[in-house]
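Undergrad: These notes open a run of structures that come right after.
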Structure P
């Protein structure tokens with residue numbers, strides 16, 4: 001193992017992790033000093049905002065439901081616009097997302113998508129090596145000095161024309177435990193953003209582009225304001241004009257849905273759009289109302305984009321974005337083509353096309369896919385609706401009214417909790433957690449590319465069903481004994497699914513332990529990634 005650096009600049013920063021030469025180059029004294037400044041200036045406010053999240057959850061538990069804020073009514077009702085975005089961001093009809101490993105970056109940039117979102121968040125297991133190597137990979141990609149040779153000898157390199165690069169740092173709730181300032185871990189958001197921005201902002205401008213970001217897990221406009229303050233400070237520190245950074249905010253929490261206009265307003269010099277982060281949004285809806293016995297969700301497969309609260313949320317997102325002249329980006333198509341079963345692949349591609357066609361006809365300007373083979377499918381659907389237009393910002397349903405009740409209408413007609421749904425949540429939850437522990441945050445499971453959001457929904461539903469003594473459609477009570485027995489049965493199935501050698505070499509015992517803690521804990525654990533972070537280096 002490489003030597004561990006215990007102290008850095010001004011004796012304030014400790015880096016408690018291996019530091020080979022390539023990592024020392026990324027964590028240069030100047031970069032470390034920049035990160036230290038970000039921490040000193042913004043971490044206290046971040047912690048206050050996280051405390052406000054807890055207080056808001058307590059209010060919801062007491063019956064004070066999310067609502068449109070009266071104190072910001074003027075922002076919603078007055079006429080204002082956002083700063084313009086660069087020409088290269090006018091057409092974002094297909095965006096591909098994935099983790100920051102070297103092969104993925106090359107394939108995604110070459111995929112034919114308009115945008116590649118390089119993900120340090122839900123598709124990334126935040127090991128020290130993944131995060132630092134990811135920064136190196138992006139540094140090399142921006143300078144077109146990235147290549148990759150697979151074990152079979154196949155080589156990968158960038159095409160002449162590549163997708164526009166955006167980066168998603170980790171959320172405000174996470175820390176980078178290996179980087180301490182005055183013995184306090186730095187915000188993972190500031191760490192990911194700061195390193196990428198410090199090393200690449202000027203190079204991106206020289207390339208004719210700019211630093212573009214996706215901002216995850218915001219729960220309100222005050223958290224967006226903090227990001228805006230970070231952007232202003234970072235641009236000033238690097239002598240870059242204010243407004244150069246452009247960011248797209250994921251609306252993937254139900255509280256943020258009530259503050260979309262306010263979020264755009266806080267970031268109005270830096271905003272490029274909002275994204276309908278559908279899977280995390282479902283998780284957020286379950287989580288925020290998990291104490292309510294009358295809001296128990298059915299199998300997650302039944303929570304589609306057509307159910308009332310999801311339909312209302314996406315309609316409001318499109319209206320809000322186009323009212324303020326920014327992009328509305330649709331949700332993820334997670335399917336992975338099955339090379340061995342053409343029929344499975346064909347059926348799935350038809351579903352992807354229908355999903356993207358629905359988004360396009362509902363006014364979205366673009367969408368997400370997880371695999372290069374889905375890029376042409378999504379492009380076809382959006383091209384059919386957009387034609388020669390770059391986007392649909394002129395699509396503005398001014399008379400559309402979405403109420404508080406619409407956003408909180410969790411009724412799902414004929415919704416059921418089935419044994420198959422319970423088993424699937426257990427199976428996929430354990431499989432994903434094990435993949436994450438092994439350093440892979442984008443797990444290929446049953447022809448789907450899963451990230452942390454799927455596992456979050458899975459374990460949240462099991463906790464909710466146990467909490468409220470829900471029953472399966474056949475009348476069987478969901479209790480601890482049933483769930484424990486199904487966990488044991490699903491572990492046996494998982495061993496057959498992955499193979500004995502992979503199972504023996506993996507971390508399935510720990511994944512099972514973590515999953516059991518998440519679903520049997522008396523208090524609902526807020527994020528599985530916070531729990532599992534203690535198990536990785």
Structure Q
């Protein structure tokens with residue numbers, strides 16, 4: 001039996017959870033047969049009167065249902081067809097249908113076309129009038145430059161100029177009246193659409209708040225708070241849609257309400273991965289941060305989520321090179337590059353202890369906490385500026401080595417992966433492939449062994465190599481030990497093996513290589 005409850009944001013499934021999952025899988029397989037979508041499931045091992053049990057849950061709804069036999073019920077079931085939520089949801093849906101109907105109304109569509117055409121015609125007509133005025137002026141100016149005009153001729157030129165200017169004003173006025181009349185017809189439709197849209201927004205917000213007020217969470221001490229109260233003091237202030245419907249709060253709520261003592265929990269994915277996320281069949285995953293972190297921080301005892309000291313890892317930190325301007329270190333897996341919100345010690349905080357007078361460690365680039373390898377740190381602002389300039393200009397060459405988890409690849413295969421990345425705002429620190437809004441991310445790769453690849457990032461996006469390896473449109477094989485996009489192991493098998501750059505002060509070429517420790 002485990003001695004303590006596991007941190008749902010950072011865990012290796014305990015054998016007691018794996019046994020629970022093994023027992024649950026036949027039911028999940030039967031339940032998901034024929035379902036083309038994937039789903040997150042979870043187990044919570046509990047005790048009562050010295051007997052061992054497990055609870056099972058699924059995130060959100062399944063087959064449009066919140067309650068299914070054999071799984072814990074939702075914290076609050078809002079899907080009752082005759083209940084408050086569904087009745088008001090139907091009202092919002094009706095408003096939405098009315099908006100769609102207005103937007104597709106033939107009169108509205110024709111009015112918009114007329115309005116847009118009149119705007120275009122007005123621009124052409126006014127531009128033609130302006131051009132006529134300019135050409136007449138050019139002709140008058142040319143005439144004046146060639147000879148002395150009589151008083152009568154000059155008066156005629158002035159009269160022509162005044163007439164054309166007045167005609168331009170009249171042309172603008174004529175078109176303004178036509179465009180204004182057409183705009184008024186469009187405005188009648190759009191005013192009604194805007195009124196309905198504002199009403200829909202107001203009703204949706206009110207319904208969402210009503211829902212969050214009824215998600216009353218029980219914590220380890222038996223205290224109760226609704227989701228609005230829990231999120232009030234967070235950066236988000238308001239819960240995201242779907243908060244409280246994930247496996248973790250469902251399972252803990254049921255255990256606390258029924259007097260069961262939580263022992264360990266684990267969440268796993270079943271089925272096909274979503275297109276914009278990376279989920280692997282039967283892999284275990286941590287709780288999401290956007291929706292679950294504030295809730296679980298309230299529900300669980302403080303010591304469960306307390307950060308552990310990583311001081312012992314610093315004994316493994318090797319300073320590969322040092323001079324008056326910079327350090328190059330071989331960072332072990334498990335140490336932050338720079339201090340984070342958790343206040344864990346980092347490479348930077350360690351190097352601060354070694355600084356001489358006038359030295360300040362300044363990060364030039366970063367490695368993920370779980371990635372090992374070559375890291376360059378400047379000692380002063382001038383060196384920092386010059387090194388960052390090389391990174392911005394893509395003059396620094398980096399080579400990573402990764403062990404992949406999955407089917408073997410053909411040795412010698414080379415390629416280029418281009419998958420734009422965007423932060424998963426509701427599930428930080430995950431990144432997702434987003435071809436519409438993501439930032440460009442490019443990686444070159446070469447297979448050096450059946451499960452080992454060299455990776456050359458041409459851009460430096462967060463988790464770029466991890467996503468490019470794991471995603472189906474990349475290598476389709478997560479890096480071994482990747483607890484975010486693959487499955488956990490003793491470490492993340494990703495190592496920054498080589499870095500080459502020009503010394504920030506002398507310009508001398510600097511090349512550093514270290515083989516991975518695995």
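Laboratory data are not the source of any read-out in this text; all were calculated from the coordinates shown. Note that the structure is predicted; figures quoted are calculated from it, not measured. Cβ atoms are built from the backbone, for glycine too; each structure is taken alone.
Undergrad: By the measure mean projected area of the Cα convex hull in nm², tell me the structure among P, Q with the highest figure.
TA: If we compare mean projected area of the Cα convex hull in nm² over P, Q, the biggest value is for Q.
Undergrad: Turning to a different aspect of this structure: Could you figure out which one of P, Q the value 3.4 for distance in nm of label points 7 Å out along Cα→Cβ at positions 186 and 426 was computed from?
TA: Q
Undergrad: Now for a different question. Output the label of whichever structure in P, Q has the greatest value of Rg/Rh (Cα atoms, Kirkwood Rh), for residues 322-489 alone.
TA: P
Undergrad: Give the label, chosen from P, Q, of the structure having the highest value of mean count of other Cβ atoms within 10 Å over residues 66-73.
TA: Largest calculated value belongs to Q.
Undergrad: Here distance in nm of label points 7 Å out along Cα→Cβ at positions 114 and 170 was calculated and came to 2.6; which of the structures P, Q was it taken from?
TA: Q
Undergrad: Could you figure out which one of P, Q the value -13000 for helix-only ellipticity at 222 nm (-39500 (n - 2.57) for each DSSP H run of 4 or more, over all residues; to 500) was computed from?
TA: Considering all the candidates, the number was obtained from Q.
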